[in-house]
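Just below sit the structures, each encoded as structure tokens.
Values quoted throughout were computed directly from the atomic coordinates according to the rules given, and no laboratory measurement underlies them. Just so we're clear, the structure is a prediction, and the values are computed from it rather than from any experiment. Cβ atoms are built from the backbone, for glycine too; each structure is taken alone.
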Structure 1
Amino acid sequence: MARRKRVIFFVCILFISLLPADWRKDAAVQIADEKEYPRLVQSLQQAFAGLPAAEKAAVCVLIGYCQSRMSDPQAELSWMKKYLEEFRAAAVDLRFLPPASRQKIQNFKRSWQEDFPVFWELALEAEDAEIDFFDPPARLRLRLQVSLPCEFKLLAPDGSPLASGALGKEVETVRIPLAADFFKVASHPFRLLLTLRRTPEKTVEKYFSIELHYLFPEEVATDPVSGEVKLKGREFQPESRTETQVLSQHTHFDKELFKKTVLKDLLIGTAFFVVDATLLKSTVDNSGTSLYAKSALYGTRRAFQLAGVGFSLSALARLPRLFKRERIVKETAIDLPEARAANEALKRDLALARKKMRVQLAVQAI
């Protein structure tokens with residue numbers, strides 16, 4: 001019996017040791033000493049995942065405050081954005097903290113709430129989250145809700161203004177005009193300028209993008225840039241073909257072309273031969289011609305002979321072009337009803353595919 005009691009006692013001790021420590025008690029003790037902040041932040045981060053939402057909001061504020069005192073602005077920004085965005089600046093119970101520390105943390109939280117606007121909603125209207133690729137609306141409706149009243153300006157990537165107005169704690173709908181080439185790019189960045197009403201000299205820049213996800217049927221092969229729709233493995237076919245029938249053919253000698261080309265070269269070549277055979281030859285054969293003149297005329301005769309041969313060969317080379325074969329043909333168009341039927345079916349299927357081509361839109365904060 002005694003042994004059984006000892007076993008139960010040790011089990012209870014083990015169970016108690018495994019229970020999570022009360023983070024409030026640790027925070028109340030360590031918050032007064034900044035040297036303990038690294039250890040406090042570590043224990044709060046370890047306990048964060050298992051806490052209810054109300055306690056998570058308080059832990060976010062505590063960690064953010066500690067990080068500010070530890071001069072870590074990035075970590076401070078991360079935890080305070082979580083508090084302001086995810087938990088929407090919910091009221092937190094800090095009564096477990098010492099009064100002096102509680103007042104400092106309350107002032108720290110208030111400064112963030114008053115000076116740092118965050119989006120509580122940044123999304124498209126449900127009806128605009130999925131639209132027809134070929135019949136899109138003229139404008140997209142963007143839902144905006146911020147934690148602080150402020151004036152806003154919505155700018156396109158090139159800096160041109162798209163919309164402006166006032167935002168408060170109620171959801172506002174802003175309409176974004178769609179450009180003709182909107183679907184040609186899968187991501188569209190935008191810039192929001194928020195001016196706080198209580199501090200109009202302060203402007204906060206926010207960035208977001210509208211991401212496109214194309215929902216095209218599997219059988220469709222298309223490029224969003226061109227917008228041309230095709231069905232995989234199917235093309236339009238010719239609905240008729242032409243048959244050519246030769247009725248008659250004969251060879252024709254082109255006299256006009258003969259006169260312009262062949263006859264001209266023949267006459268020039270003949271002239272060179274005639275001059276060589278008469279004038280030049282008789283001069284060379286004349287006994288009164290000196291040897292020096294005969295030597296010079298010999299070269300001239302060779303030049304005339306070569307020129308005559310050249311023009312004659314040129315005329316002979318052009319002779320085949322003078323004979324032209326002429327044909328009288330008859331072309332008959334033959335209808336292809338099977339191809340026409342296939343094209344009609346393809347047109348119907350393309351029309352159905354176009355109606356199924358849609359685009360999902362989502363807003364992504366940057």
Structure 2
Amino acid sequence: MYYDEYHNHKWAIVLQRARQLADAGAWHAFYYGEDLPDGDVFPGVKVSLAYWISVEHEMKLRMRILLKGANRAEWEFDPELTAKAAEYHARFVSDMKELNRRYRILPEADFDLVESNGWETPASWADEFRDLRLQSEAEIDSGALRSNLADRWIAECVRSVSNYNRYLIWGGVNAVHLVKTGGKQALVDAVDSVAEEFMWEVSREFFARVMPSAGFEDLGDLMELGLRGMYADNYMAKGSEVEEGEKTIRISTLKNCQLMGIYRKIEQWSGLPETTLGYGICQFCEVHGQATMLISIPPMYAPQYRRLQSLALDVNADSCKFELVTTPADDMERILLVQEKVFGEEA
């Protein structure tokens with residue numbers, strides 16, 4: 001395997017479970033998901049695919065906004081960089097093929113067909129996703145799902161996983177080139193210059209564009225997607241919660257990191273020390289989390305969110321940990337800001 005199975009290939013465990021449930025005719029669990037006895041969650045194909053499609057859009061945005069911060073937008077079309085990104089992505093696809101055979105997710109001919117059709121998100125993805133949902137829900141409600149619909153869900157999940165990692169790898173290659181041509185501080189400066197812009201733009205992409213297009217339109221749907229969708233890629237430990245006076249402090253723990261796993265391999269293949277590229281991951285993750293809390297926490301609480309440790313930046317870290325502190329408050333001003341930044345016409 002080129003990439004780390006634990007960090008980078010949980011998708012295979014998820015789709016193996018999907019295949020098992022489909023073969024058993026357990027259609028409700030196949031589609032809507034189930035809690036697993038070891039504390040893990042199978043999100044179901046509906047949430048998994050919606051999550052991975054969201055991450056496709058996010059990773060494309062991460063790549064392009066890093067280049068904007070570095071004032072190097074032309075690198076997206078640099079033949080040497082795009083060739084290197086394609087080489088590293090081909091290694092990821094090689095891993096996918098091996099795991100697909102191991103877990104019997106798709107017949108090899110079906111996997112090859114997905115690859116030959118191209119990894120990029122189709123322009124018609126939202127209509128196709130809505131149609132697939134409506135057909136599947138109608139059939140599940142009537143008692144069974146046609147096998148070709150189950151295969152379509154799994155095949156589209158495979159496509160989406162490959163494509164979001166393609167953009168993730170592409171961003172990592174650009175980050176390496178930035179460090180090698182300008183030093184590590186150039187990466188830090190590029191990220192810092194666009195972090196706030198990314199914070200709001202990725203929120204608009206998720207909450208105002210991509211997910212409503214896919215039919216996830218109310219806040220409850222979006223929060224389910226945010227919570228359960230992460231299990232498509234992450235092993236998560238149950239977070240702690242403590243009260244300090246009026247404050248509630250919650251710690252969330254991710255035991256693996258898809259982004260770190262990809263960037264760590266790119267660091268190795270590029271001859272860079274571990275954690276060199278970490279800031280290009282973690283600062284964007286932190287501001288993305290901050291924006292999500294600003295959007296999702298009710299206005300009777302004031303949220304504060306920060307990264308405590310990360311696998312990509314801290315050499316001895318065994319997980320990524322984030323802290324959310326909520327304090328009773330009249331925080332309607334925050335809701336109005338979110339409305340303007342994320343859902344307003346000028347956004």
Structure 3
Amino acid sequence: MKTKNLVIILFFIFLIQSCKTKEGAVVFQLSEKVTCERIDTIYIGVPLNMTICGDDLFIGDFREPMIIHYHLKDRKTDRFLSKGRGPGETQPPVQLYANPLGGNKLYRHSKQAYDIGFYSLDSLSVFVPLFKVPYEYFNVFPYEKDRFLCSGRFNDGYRYRSINEEGLVVSCFGDYPDFLDGENLIPLDARGMFHQVRLANNYRKKKVVAASSHVLDIIDYSLDISKELIKRVLLASYDYEYESTRSGSTHNIWAQGKRGTIQGETSAACDDTYIYLLFDPGFVREENQEVKKEIWILDWDGHPVKKMILDADVKQITADSFSDNHTVYGLAYENHNNDEHYIIVKVNVKL
């Protein structure tokens with residue numbers, strides 16, 4: 001009997017020690033299966049992100065042409081932006097952000113050309129370059145009329161930077177996530193690589209959604225940004241492996257979730273009322289999983305509202321931050337008889 005009790009005690013000790021994440025993740029009390037409304041078929045190479053402004057939907061593609069402009073009202077498609085180093089060209093991948101403030105602009109950030117600039121939404125034929133950014137800047141995101149929020153792989157202990165329209169750093173703020181036991185001992189560049197964020201902005205609330213695969217930051221910029229104005233939420237427990245090596249001037253960094261870690265958030269959007277996170281509940285490096293993508297809905301205090309289980313393989317989502325109709329647009333992958341294509345879909349959020 002004593003031996004049996006000892007085995008039980010050791011088993012529970014093992015369970016406790018195996019739970020490496022320090023704090024509990026969000027739990028949804030409400031969930032429902034939803035049907036994605038199909039809008040149109042669109043042929044894309046490798047979609048990177050999508051953004052919306054009114055009836056204009058923009059999709060970044062890794063292949064040429066690298067920007068797809070889809071008109072939701074009349075269902076027309078325009079494509080522009082070629083690869084290259086000449087006038088009006090750039091290197092993939094590109095990130096796109098629609099900013100209706102300060103001139104109605106579509107911002108374009110090239111991660112290989114290290115540049116940021118914009119097109120006027122009234123005339124998408126002319127690109128206005130602004131400034132270059134260092135290679136460690138993963139995102140350059142317009143959050144105010146003349147300010148950009150930057151995330152990346154920074155080694156000074158700060159997770160974010162605010163820069164102006166000349167590319168000069170205004171402030172550094174925020175620390176890296178530290179939910180994992182011993183994570184504070186992991187090199188900062190590896191932590192930055194694993195916790196790469198997707199960004200969305202609500203201009204009326206003056207808040208930015210900065211979501212990595214397992215951690216959500218809600219950044220309030222109604223006052224000067226500081227650590228105290230970041231609401232941090234653990235979405236799901238995680239563990240990861242990494243390798244960070246230097247050889248002369250070359251720095252190689254690699255980080256990814258360990259086998260059995262949930263894939264997590266892959267795209268973020270928001271409107272006046274809610275934050276929407278596209279979530280992959282599958283596990284890292286486990287094949288033949290039959291899982292459905294989900295949209296996680298949280299309020300602006302980071303509290304879970306509802307989980308929607310999708311009937312399509314959605315890769316990207318977006319929502320109009322100037323709308324309160326609670327509509328999420330997505331890009332879903334389909335493959336019928338070796339015909340690979342994407343479908344623009346719409347999900348009406350009902351609560």
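Figure out for me which of the structures 1, 2, 3 the number 1.6 belongs to, where distance in nm of label points 7 Å out along Cα→Cβ at positions 106 and 130 was derived from the coordinates. This value belongs to structure 3.
Of structures 1, 2, 3, the largest value of distance in nm of label points 7 Å out along Cα→Cβ at positions 202 and 298 belongs to 1.
Here FRET efficiency 1/(1 + (r/R0)^6) of positions 50 and 258 (r between Cβ atoms, R0 = 25 Å, to 0.05) was derived from just one of the structures 1, 2, 3, and that gives 0.90; the source is 2.
When Kirkwood radius over Cα pairs in Å, for residues 218-321 alone is calculated, the result is 16.2; to which of the structures 1, 2, 3 does this value belong? Considering all the candidates, the number was obtained from 3. In this comparison of 1, 2, 3, the computed figure -2000 for helix-only ellipticity at 222 nm (-39500 (n - 2.57) for each DSSP H run of 4 or more, over all residues; to 500) is attributed to 3.
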